[in-house]
1. Ranked on mean count of other Cβ atoms within 10 Å over residues 24-31, which label among I, II comes first with the largest value?
2. Comparing I, II, where is percent of Cα pairs over 21 Å apart highest?
3. Hey, helix-only ellipticity at 222 nm (-39500 (n - 2.57) for each DSSP H run of 4 or more, over all residues; to 500) derived from one of I, II reads -33500; which structure?
4. Out of I, II, choose the structure whose coordinates give distance in nm of label points 7 Å out along Cα→Cβ at positions 16 and 32 equal to 1.2 when calculated.
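No value in this document is a laboratory result; all are computed from the given coordinates. Values in this document were obtained by computation on a predicted structure and should not be read as measured data. Cβ atoms are built from the backbone, for glycine too; each structure is taken alone.
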Structure I
Amino acid sequence: MEGYKPMSNVFEIVKFLRRKNKLKREIQDNDRKIRDNQKRVTLLENLLDYIQPEMSRGDIVEIVKNMKVDYEDRIDDHIIKGAEISKERGETTRQIKELMRLEREVNKTMS
C-alpha cells in the first residue's frame with residue numbers, strides 16, 4: 001500500500017481519541033453547570049414560596065438557616081458517598097492489577 005503510514009495513523013487515532021475524551025469532559029462539566037444553576041433557581045423559587053409579607057426579618061433568617069443546614073447535610077452525604085466510591089475504585093484497580101499479573105505469569109509458563 002503506497003503512502004500508508006501505520007504510525008501516522010496511530011498518532012491520528014490517539015489525537016482524535018484524546019480530543020473526543022476532552023469534549024466529553026467539557027460536555028459533562030457544562031451539563032453540571034446547567035444542573036447547578038437550575039438547582040439555584042429552584043432554591044430561590046422555594047425561598048420565595050416560604051417568604052410571606054407578614055414575616056419578620058427573623059423569620060426569614062430562620063428559614064435561610066434551616067435551608068443552609070439541610071444543604072450542609074447533603075454535602076456531607078455526598079462527601080461520604082464519594083469516599084466510598086473512591087475506596088471501591090481503588091479495590092477494583094488492585095483486583096485488575098492482580099488479574100493482569102496472574103495472566104502474565106500464565107503466559108510466561110506457556111511460552
Structure II
Amino acid sequence: MNVLRRMLCSIGLHAGQWFLPGSRCESQRVCTVCGKLSEKVRHSWTEFAYVAAGGCEQVRRCERCSATESRPEHDWGPWFYTNMEFSAPQAHRCRRCHQTEKTIYTMR
C-alpha cells in the first residue's frame with residue numbers, strides 16, 4: 001500500500017487534510033506520505049449586489065478575508081434597427097445605466 005501511495009505522490013496526487021492556518025483563504029495541506037506542502041485559495045463569496053441604483057456594476061465580498069470581485073451586469077432591452085436603411089445595424093439599450101450596444105451593419 002505504501003508503494004501505491006508513493007506512486008500517487010510522484011504523479012501529483014498527494015494525501016492529507018486541508019486546513020486554514022489563519023483568517024485568510026489560503027488552504028494548506030502537508031502530504032502524509034512525502035511531506036510536500038500544497039496550497040490553494042478558496043474564497044467564501046457573498047452574492048453579487050449592485051453598487052449604485054442607476055449603475056450596472058456589481059460587487060461581491062469574501063466573508064473570510066474581505067477580498068472583493070466586481071463585474072458589470074447589464075439589463076439589456078430588446079434589439080431594434082437603428083434606422084430604416086437596408087443594411088442598418090441593430091442596437092439595444094441597458095435599462096439600468098442606459099448604455100447602448102450596436103452590431104455591425106447587417107444584411108436583412
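1. Values: I: 10.0; II: 14.8.
With respect to mean count of other Cβ atoms within 10 Å over residues 24-31, the highest-scoring structure among I, II is II.
2. Working: I: 72; II: 64.
Comparing I, II by percent of Cα pairs over 21 Å apart, the maximum is at I.
3. Details: I: -33500; II: -2500.
Label of the originating structure: I.
4. On the way: I: 2.8; II: 1.2.
Of the options listed, only II reproduces it.
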